[in-house]
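No lab work stands behind these numbers, since they all come straight from the coordinates. If you're wondering where the values come from, they're calculated on a predicted model, not measured in any experiment. Cβ atoms are built from the backbone, for glycine too; each structure is taken alone.
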Structure P
Amino acid sequence: MYNDNVPGGHYRMANRVQVFDPPRAISWEPGMDTGDGNPHIAGHIWRYDLAPAGPSGTKATLSYDWSAVPDSLRQRLPFPFPPFAADHLSNSLAHLAELVTG
């Protein structure tokens, strides 16, 4: 992964799937890769909810929930909280649409 707000920019992630309900939803809890197979899960969740939209379309809703991240961790983060601006969600959905439609 890469984030300008992280020292050095690059970092490794390990995700734990929370919901996997094809074709309706997927969510995951991102964590830092500790290298021992046990990611350090911070408490935030990314989720896509999918719904049919006409005969050949899909409506995708992306949500990002930081409410379970403890204050002690928020204070230690090396970047502003939350690390993504609100437009990041709409940009992510636009990128997903580009990937799907080619």
Structure Q
Amino acid sequence: MIFAQTQQPQPGAFGALLPLILIFFVFYFLLILPQQKKQKSHKKMLDELKEGDRIVTVGGAMGTVNKIKDEVITIEFKDGVKIDYLKNAISQVMKPQS
């Protein structure tokens, strides 16, 4: 006996692209969007930086903002040591202790 072979229906162009579209949306919502929010909040923090704020640099050094000039910030550490840092090297502003 001879059996006729049946072919499986081939998915359309949209059906073939659907997994790629889903992967893109997952990456967007899990990776790209949170990173954009983090960058936005970091930029806002740097824009609101003012003299006298206690800050932490990306290297972990803690000090007080002494002077702000464009993209360069002078930070004063203990014993009157002053060092210039780029604004982007500030990782966080410490909240004042009450």
Fill in: Read-out helix-only ellipticity at 222 nm (-39500 (n - 2.57) for each DSSP H run of 4 or more, over all residues; to 500), computed value -6000, structure in P, Q
P
Worksheet item: If Rg and Dmax of the Cα atoms in Å comes out at 15.3, 48 when worked out from the coordinates, which of P, Q was used?
Response: P
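Once distance in nm of label points 7 Å out along Cα→Cβ at positions 38 and 70 is calculated for all of P, Q, which comes out largest?
Going through P, Q one by one, distance in nm of label points 7 Å out along Cα→Cβ at positions 38 and 70 peaks for structure Q.
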Discussion item. When distance in nm of label points 7 Å out along Cα→Cβ at positions 22 and 62 is compared over structures P, Q, which one is greatest?
Written reply: Q
